[in-house]
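Below you'll find the structures, each written out as structure tokens.
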Structure I
Amino acid sequence: MPIPIDSTLGMLADNLRKRRSALPMGRRTRLAWTKGLGIPRGGETVLYTGQMWQMVPAINAMSRQLAKYENSRFSGVFRLARSVNRFVNLTPFLARTRAKERAVANARLRNVARLLRAAGVTFGYLYEDDLYAGTLAHDEGLDQGFARHARFVYSVLKAHGVQRVITVDPHTTNMLRTVYPKLIPGYALEVRSYLEVLAESTLPTPRPVDKSVTLHDSCVYARSEGVLEQPRKLLTGGGVRLSEPELSGKLTFCCGGPLETLFPGRSGEIARARVEQLRRASPNIVTACPLCFANLSRAAPDQVDVRDISDYLTEAYVPAEA
């Protein structure tokens with residue numbers, strides 16, 4: 001028996017409505033990455049995570065759980081879980097995260113902050129008001145709940161006096177720059193990906209990273225937001241040698257997300273197919289999206305190394321003491 005889609009979507013919708021996130025996390029988990037960085041609170045320009053990187057360990061954990069139950073006689077347990085989740089947040093139980101995965105996700109956010117500082121970019125952070133942007137709800141077609149959530153997120157940003165947002169992933173960029181303006185009259189925020197900001201900034205003289213890699217283009221960056229040349233410019237400027245894979249740029253191939261929350265088996269098949277395409281160009285795969293990183297990492301064999309672009313850029317451009 002397949003996993004009941006209505007129950008899974010229902011849990012996401014209930015969480016978004018009651019807890020402001022598809023996979024609600026505690027404050028300590030959401031903000032752990034900021035420890036020791038001393039990022040100022042608020043300001044006209046803020047770094048906005050949309051909680052996507054923080055959510056990756058929970059998405060991985062949920063995918064592992066769903067894969068166990070998919071097409072089993074126990075899949076109906078999700079109908080009961082949906083009923084309970086209306087009253088008690090079941091995310092910590094259904095998506096029990098691993099410390100190593102949390103550390104990896106936090107390191108990527110720290111990379112972004114350090115890169116922006118190295119480029120001389122001034123920014124603040126909203127801390128507990130750095131809210132989930134609603135990506136999964138939008139992608140899974142939960143339109144009414146998503147629209148309500150988008151208006152709330154925008155109201156919080158405006159209440160803080162935010163005028164410019166620097167995003168850390170393609171999905172949050174797309175939500176705040178392309179999707180929200182269609183739903184919210186008078187929408188007024190300048191939204192740019194950190195890769196766009198870095199590509200137009202003056203970065204320190206790089207310490208060349210002598211490595212050959214292949215870049216997996218995020219579907220959202222490539223097809224919706226036009227972020228194609230910036231990651232290539234930053235990587236090659238840092239000494240990285242790029243080998244373009246089969247299906248790149250606007251013709252990029254899906255990583256398997258966001259199917260992992262509904263059809264984990266099919267998602268895994270797509271991810272494995274993409275890994276095979278990429279590894280033909282290089283066994284060193286670079287992603288620029290937390291969901292792409294999560295899906296391709298789960299599908300990659302041991303001899304294939306999947307890393308986020310911020311790892312290479314930090315190695316190239318951030319002084320060791322920064």
Structure II
Amino acid sequence: MTNEMKQISLPAMDAAEDPSVLASQLLQNKSIRSLLERTQIPMELVQKKPYTFLRYLKQTEACRGCRSLKECRQPVKGHYRDLIYEGGMLLDALSPCPYQKEKSRAEKHMDQYLVSDLPSHLRAVTFDTLDAGTQDARYMQTALTCMKACSEGQGIYLYGSMGSGKTHLAACACNTRAIAGDKVAFIHYPSFCARMARSVSGNEYEAELRRLEYVRFLVIDDIGAENVTEWNRDSILLPLLNERYEEGLTTWFTSNEDPKSLRQHLMFNNRGKEEEIKAERIMERIRCMSMPVELVGKDRRDADGHATI
């Protein structure tokens with residue numbers, strides 16, 4: 001946080017009753033002096049509009065002692081009411097705080113996402129942010145395999161138990177590719193299937209599907225957790241994988257299911273009908289497009305459900 005926000009100090013209450021006394025106290029205030037230097041607001045305006053500057057101090061008081069966006073007490077998270085001077089006029093503005101600016105810088109690569117179901121806590125993770133000191137050797141070996149595959153454009157089918165960190169590694173790869181300038185997409189597959197079903201009546205789903213078919217790098221997260229229907233399996237997933245296979249585009253998958261159990265999952269539609277050939281078509285595409293990698297180890301999620309990596 002800036003020194004200006006750390007040093008907020010309001011004038012005495014009796015000063016507010018006399019504009020000239022208030023203006024005098026405001027001009028001695030460290031926060032106001034810092035504001036004038038930063039914005040080049042003339043000192044004369046403090047004398048003309050002391051209550052405007054008093055209101056500024058009161059509004060920014062909520063930033064006192066703030067140490068992160070999680071602690072933000074402002075009505076608009078990460079932003080505070082500021083004063084700026086333009087064209088000879090004193091104007092109110094909504095300005096981002098230093099923590100919000102840092103967050104925006106860290107997430108600039110999100111502009112490269114054509115579709116994103118990426119959780120907010122994973123938007124800034126990369127392989128460089130992994131804490132090797134807290135992870136076992138098997139996990140770090142898997143991370144190195146994923147890092148190499150990401151740099152070489154190799155598809156991955158990353159499977160393992162819930163909470164093992166699969167989505168985190170896939171997010172690292174997707175963000176890394178986005179930072180490098182590639183157009184990317186990250187979909188949570190059960191949510192994607194539900195979204196497609198809701199939009200089918202107006203054909204809105206087709207636009208999102210087209211983006212996923214041709215985006216440079218795609219993560220299909222949590223495949224195997226969706227409710228299989230003939231439509232989402234045969235008219236959505238299979239054509240999506242076929243198109244990406246034909247175009248040679250990189251696709252990553254994460255799943256709680258190993259390849260054998262995923263095949264079993266895809267074999268039965270929502271009516272319980274067994275369709276082995278249709279399931280095998282999809283598995284054949286997944287095998288051709290990706291390398292199976294198992295992630296083993298402890299549940300790495302914290303109390304909020306976030307991977308502690």
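What follows is calculated from the coordinates using simple rules that are stated; it is not laboratory data. Remember, it's a predicted structure, so these values are computed and weren't measured experimentally. Cβ atoms are built from the backbone, for glycine too; each structure is taken alone.
Once Cα Rg over 2.2 N^0.38 Å is calculated for all of I, II, which comes out largest?
On the way: I: 0.97; II: 1.37.
Result for Cα Rg over 2.2 N^0.38 Å over I, II: largest is II.
Please compute distance in nm of label points 7 Å out along Cα→Cβ at positions 52 and 252 for structures I, II and give me the label with the greatest value. Let's see the in-between values first.
Numbers: I: 1.0; II: 5.0.
Largest value of distance in nm of label points 7 Å out along Cα→Cβ at positions 52 and 252: II.
Here Rg and Dmax of the Cα atoms in Å, for residues 124-171 alone was derived from just one of the structures I, II, and that gives 10.4, 28; the source is II. Relative contact order in percent (Cα under 8 Å, 6 or more apart) computed as 21: which structure among I, II? It must be structure I, since only it matches. With distance in nm of label points 7 Å out along Cα→Cβ at positions 20 and 36 coming out at 2.8, pick the structure among I, II it was computed from. The correct label is I.
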